Structure P
Amino acid sequence: MAKKDPDKSVEKHYQKLITEIEQHDYQYYVMDDPTITDAEYDKLFKALQKIEAENPSLVSENSPTHRVGGKALDSFPKSRHVVPMLSLANALEPEEFIAFDERAHRFIEAKPEARLEYFAELKFDGLSINLTYEDGVLVRAATRGDGEVGEDVTQNIKTIRSIPLRLNTKNPPRRIEVRGEVILFIKDFERLNREQADKDEKTFANPRNAAAGSLRQLDSKITASRPLKAFFYGVGAVEGFTMPKTIAEYEDTLKDWGLPVGKHHKICKGSDDVLKFYKQIEGIREDLPFEIDGIVVKLNAFSQQETAGFVARSPRGMVAFKYPPKKTYTMVEDIQVQVGRTGALTPVAIVTPVSVGGVVVRRATLHNQDEIDRKDIRIGDHVVIQRAGDVIPEVVEVLKNKRRGDERRFKIPVKCPVCGSEAVREKNEAVTRCTGRNCTAKLKERVKHFVQKDAINVEGLGDKIVDLLVDKALVKKLPDLFDLEFDDVRTLEGFADKSTHKLLNAIDGARNPELYRLIYGLGIRHVGEATAKLLAQKFKSMNKLATTTVEELHEIDGVGEEMAGSIVEFFEDRNQQKELSLLLDRVTPIEPKAATGPQVLLGKVFVLTGTLPTLGRSDATKLIEEHGGKVSGSVSKKTDFVLAGEEAGSKLDKARELNVRVLDENEFKKLLQKGLS
């Protein structure tokens, strides 16, 4: 006999309980100001569980009972961000921040003496997260990933009680991406490590790693058991909502919606005000309950951020203003040499293990022979080491007063320590390189670079597995990855049937990378991700790129003489030609999409200035490029049009001086419709 639907009074009581528990969660986890006792809260929670057990049809996706975790996953699905999650450029010294401020003046065409309004806040040291709310309800949560595609961790995010499952507003956006950081407080990190050690399980190097590891548990019940917290500050895609004009107002809105935001922030008038805030936070940094590695400084007005635009993968209107690296003392026990994918021999100091900023350091980079000689670093020296940018450990100073006389000098070998081939230091280079064509160390690093997330992105193919594949001679060149068979992988240490199938499926799923990712993955010297995108847009196919000339490459803004020579040299190498041919038999790159609009602006150069009535700068740029035009950052004799909005500055004056045609937004739209006739 079918159960009766719950009556209206039960449903009403159920919704009331959800709202009440959500409010208590907010008071406790966000405001740190509980209004009821734990016993009273437990009573409400049990009442909710009882109703759900008796009335399964009532159970809501937004129920607080879902915060305890659910069924374990086999893997995390991919999730593409509607708006990419960009990384921030760094300022490591006050002088670098002053330079950022000067550039910001130029980008938004402000007078040099103007004091720009910045919003400064803490740079949390955690895991970046992107929440998507639709009509106020949390529908998806994804990690940053490579900035364009992350992992869907919705089930795990729902276990963090400070994150609302629905926004506290009667008029939510139709859709909004809210961005922030998941962190673990220091005291919770220390307690978690003690518990892990008691269970003979893996401990974590620092709170950030612990937060990331906790959020990426396939069993959400484990995530629910970890006291993760979150702070929010950013925004991605927005639909059906009028955004506030400033970041300060936006964060106030987030707080009103029930999302936790940082308490330490300030609206700063000019660079001097930012420097004061930077010093103020540095003074209390050690007293904060969580790890930070600097402050983030943003142009407060969203319109100014839009005007400033972007460079590569970083917004020009924001910067991470970092604190000096943490330093400590240790001893150089040995110096070893690592061989990179381009054959570079890099000396590495093996040091007495020591904790630096919460991370146990056993190795530190020495960069090259010139740096070793300049600092006079010897085996047996007592040294000062730091984590450069709080990430890469390096030796910065030798404590020569502690020398005993038995310390040993070090010289980069003239033979590759892995394959024995001649190692050569070319003229005007600081780096010595292995010349061997069959060096396994070079191959390992090439493969690791090729499969990383910013290249073709083979998930699960980590460094240790790459080492095994090369050591077992299963991979002798890049194309061999795509020829691996079940029995090849299954025999490797640590592999069972399930993990073998998983890896082979991941490799198979990487057979259709975007062209720029494949170009970047080849590891051409001097070609980074941004340059790879330029090359993909210019040549549209790998075959055309492989037959390019230095002269053609010089036509691309951002490709200099040294880079052009390196690209041509790479593709002229017969061994690279053979490998690339084999690779393209196994991989079919996705070529850049052709312009979608009619090519009414073909070959025309535009410069944008000021604020347009309805089009953002990125929107206008996209329209120009879709219709065959190009966008430049400065006005010159080669400029065909200047698209000008309100508060247009010196670019407009320059256009008039050079008799360049100036368009407003309406004239621009008519141009798109009717063409240049």
Structure Q
Amino acid sequence: MVRDARYDILFEPIRIGPHVAKNRFYQVPHCNGMGVRYPESMAAMRAMKAKGGWAVVSTEETEIHRNSDFRPLNEGSIWTDGDRRAFERMTDAVHAEGALAAVQLSHSGHRDAGLYSREAPFSVTSHPVNAFNYPLQSRQMDKQDIRDYRRWHREAALRAADAGFDIVYVYCRAHSNLNGMFLSRQLNDRSDEYGGALENRVRLLREVLEDTKSAVGDRCAIAVRFTADDARDREGNHDLAESEDTVGLLSHVPDLWDVNVREWRLDSLTSRFGPEGHQEDRIGYVKRLVEVPVVGVGRFTSPDMMASQIRRGVLDLIGAARPSIADPFLPKKVEAGAIDSIRECIGCNICASADETMVPLRCTQNPTMGEEFRKGWHPEIVPDKGASASVLVIGSGPAGLECATTLMKRGYDVILSERASEFGGRVARESRLPGLATWKRVLDYRLYQLQQSGSVSLFEQSELSADETLVVGCDHIVIATGSAWRADGLGRTHRTHLPVDNSISILTPDDIMGGGRPDGPVVIFDDDHYYMGSVIAEKLALDGLEVTLVTPESVVSAFSELTLDRSLIETRLLECGVSLIERHACVRGEDGAVHLAHVLDRSRSPRIPCRSFVPVTSRAPRTALFDAIVAMQSRWADHGIRSVSRIGDCVAPSTIAAAVYEGHRWARELDVPAADLIFRTEAS
């Protein structure tokens, strides 16, 4: 394969300050749940991006001083020379692949509470801190504080340059970063030379940019990360004209503009709520106002879209966080003409949830993400097959698909058997729900890979009995039969079944995804708290039914706060006419109504008319086939069967990402001696 000439523009070098990026692929700063706590893991993950062809590889937000303490979040830290030495692991590895290394220096103002350092935060004004609703306010910075902040930033820039970074960021994002807080009309109520008119509010950002350039500009390019639609008046209304004026005032100062949009939930918009390239109408003006390179993001996965952005003068460099996580080798695959082998980001934001829960990064499409150091996993390289020859995989959901694909790459003969009329399991079903079409990429990527191989046999509508599995003739049997949504209401709230009489029909999400249509009014009891309850509610409302969603949590789809789209989900449901009842549990259904109880005051028990009840509470693993085969273990040896295993949701129902990971892990570790399986900790 050779590179398509349409994409040549993506591989043109471009100068950024004193350095030259070898192509137009730029991994922008993104959090990863590793940072200061797991620096070896962070460095190995960033190094993999450089191996994959990204011309620039950036850190996450990196604290400049103990006064800018982000913890307990696992972000970067460059307070000391010890921190500098930790980052040298990353820069050395990135440089070894011919890429540039960038660091995003940051002070979060009143966003964080200094919980580790116990330093009282300062900010543009005295303001309640945002982290954890912690009962603390920042103090308003005086002139000495401003001088201290400028000095700390300059010292951090010098440490960054000494650590080998080629690009040093000055971060400017309102409500989450000190420079942006000074720039904001909503937050900045100062009456000195740092407040009031735009020229005053932009003063600190200009000073820090110039300080950084003076300190390290001979060695490093100076970038500004700027929220291009962040200017708002006191009432919160957008004022794009002021954003444009800000860019105009500073256009010549940095060597690179890295532009994004207000709020992380909109910057990293899930695919359920926005398409690829959704930021263009908000950031496109920046390139018209500056002569230096501009990088921006938009969950870019299509090389056509990437090339179009550059040709049309929207961007000079294609920025990526999530797409570089889903496929660190995306640039090299475009360069090699291997477009069909790209693992495209599905925009589910399970990656963001890792940062929010302070654990190493994970990805639905890329099960090796976060395992580069501790397990030594490579996204494109797997061990050659071991002593076994063949594997039967039963079930083609995310676990079975990934298991079969990885086994195929290792060189095993694989039979993939699926009882349904289509491959994909829950991915195929769920991707037909409103807003989730992009999730089908989990199936499409793997099925395409399997279809290209002569060592894989694919069988649809092939439900095997336990006896039949024994005579297939494979060395190993892997059961990936998934799980089914429970109809009895058992979940976090109810540890026994929820009583519902015959006046109310019960449908599970599986029933609805299978084509079942309930009668209205419908009550959905969401005790799962991820996306399923809300997306079923949206579907039924769009079908014209009267829908009420009940949750014992204080908000709808509580877990989705970690994937950044919970508020968007709630807004969508209200727009669809779904009635929302929080902090209540469904306790029984009788006489055409569901009875509720407040989670604290059980005596408060409203009654909701209901003809159809949809419990979204928990799933039951499908283990019947596995149990039957295990019961026949005495016959395995007669048929050459060396092992029978379960993977994915039929073991422990979880996210699609977890199922993909378990499928990959089983396939990667088959025939590998236990002594050769590693799990490094940072101390080792």
Structure R
Amino acid sequence: MRKAAAGRLHFTLEATALGSSARAARFTTRHNEVLTPTFMPVGTHAAVRSQRREDLLECEAQVLLANTYHLLLRPGMEILAKFGGIHGFMNWPRSVLTDSGGYQIFSLPGSRTLSEEFAEFTSYVDNTLVRLSPERSIEAQKIIGADIMMALDQCVPSTVDHSVARSAMQVTHRWAQRSLDARGDSSQALFGIVQGASYTDLRIESAKAITQMSFDGFAIGGLAVGETNSQREDCTATVTEALPMDRPRYLMGVGTTRDLLEAVHRGVDMFDCILPTSLARQGVAFTSVGRRDLRRAAYRGMEGPIDPDCGCYTCRTYSIAYLFHLQRVHESLGWQLLSLHNIHFYLRLMRTMREHILAGTWLPFYRTQREVLDARDSYGKPPTHLTRAALRELKRKRGRYEVIVRESVGHIRDSVSGETMHPHADPALEAQSLYVEQSRLAERLQIPCERPLVVWDVGLGAAANAMAAIHAAENLAASQARRLMLVSFENDLDALKLALHHPRWFKHLRHAAPRKLLAEERWSHGSAAIDWLLWRGDFAVRKFDAPPPDLIFFDPFSFKTDSALWTLQAFRELARVCSQKPAELFTYTYSTSVRAAMLAAGFYVAKGRSTGAKAETTIALSALAAALPHEHSLLGTQWLAKWQRSTSQAPFGSHAEDLSWHTAVTSHPQFV
């Protein structure tokens, strides 16, 4: 359990799931303690559509969401002030979070004008002109009496041009500081909002800017407004990785139960969405066996509850047939009963997620629920005919992997963890820059030597790094003076097999070598001095039998997916393997925990060049390599001081009772 952070919410991180960013936490508002992950039913106008206060309390709703924009227009601040705020007005004893009104300014029709100072819009109530500035929004939220207030932001569609997204993001940052200043010494908590549309560089820039301000929590805004599911999931992961561990994270306006599961897996704590009530009005219920659509005649005479695993009032009392009847005759009671069930299901799902995170069983639960929650009305015989679109979609998947195409370039995505290989750049270009050029591979191959240059390719994946090395050696032609021995380690070849089926998007694989390697586990060039070997199985075991490396291209999935490869013990074993040679390791991450593990294992650690959205990457050198002349920029005492202040000091896989790693880092020769 991580110590509670100072501040208005007294946030405590209780557990983080192994192999995932999913986390369980708690914080305290002015009205109650909130356990996360949590879902906040939407009460835009100080009421959750069709639901009684008693129903929400019975469902164990901890926080309701209300909207400043709408409450400002009706009932108005004078009425709310008269009742002492929203809690007294709606007789709600637990917490309330108020949205600032930024999204409504963006989304609602009518005349609106945005300037640096404020947003100006025409009231949909009486057509009067209303101005909403950061200061006015915070003033209204103070009067409303929200336990958690939101800074006013400028929201744009996720698909806008980069320049438009950047301009809106910069306004959001300036408005964030003005919102903080307007909050003053109020005891109400205030969250800042990260914007940047679907652009990774902007999201990282925004997260850095917002987290430098003294907010009590952070929200991810501007999603579910035009992007694909995979873009939303990748964006969420990018932002949560850049947010501090010691404050709540809130994904605004998202979404389905599957969306919530994926976002919790990526480290989000809080959610709101209108879907439980809006889809209930259309006759859609979220259940433990997937969605059920009561517009289907198959339910006309069906007995039993809408969800056999639910104990809400609706499921305890009414049959599916009765709910179908209410939907068919447009009876408002049907909307009310389905909404009650959906909200109950959402809140129970969040409590179940929390239980699995605390119990250490998150990953099995996550994997089983991904398909269950996304199932669409499975009643009746399964379809026997597949459409062309469905066939195309199936061809993009193999095992746990799927193909994602961005700007005509293919990327491999792990559908279980949600992680994408080389997500922010063309994989072939990133491999060339980060691994081939940075390791000076071509230069090394032109230096005469009797023994081959051994390159370990850890995490073959779709073979982007391996093929970049092969192409570099082939381009040397007659000037190659040293043989290249490329050893690729991989325990699941489905990613490469899948990519080979789509050469249109994976152009680096238009070569005879990958198919030969899969068939015979070895490929040798006919004329150039190149041998490519495939070592199947667990790298943790197989590395001891492989020829010791001169270079290591360390490119497995991150700790979230391939946790065993990033632990302190794994790097200690790797350091022993490399101890007899001047070996250098190159990897895409610049995680503080990973660098600490490398240092504690005995490697010397340097800054690597930037790639995609990452400002820098990491290079590790064996002691023999560090003793030779090199041009790498080793981490210095400034990094060490920053590490000592960090909440991520401990290497992955280290034990609380063994602090030898701490001494190994602080006394490392590279800091002397």
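All of the numbers you see were taken from the coordinates with simple rules; none came from a lab. For clarity, every value in this text was computed on a predicted model and none was experimentally measured. Cβ atoms are built from the backbone, for glycine too; each structure is taken alone.
Descriptive notes on the structure:
- Distance in nm of label points 7 Å out along Cα→Cβ at positions 60 and 556 from the coordinates reads 5.3; which among P, Q, R: P
- Each of P, Q, R could give P(r) over Cα pairs in 5 Å bins from 0, in percent, for residues 436-523 alone, but the derived value 2, 8, 11, 16, 15, 13, 12, 11, 7, 4, 1 comes from Q.
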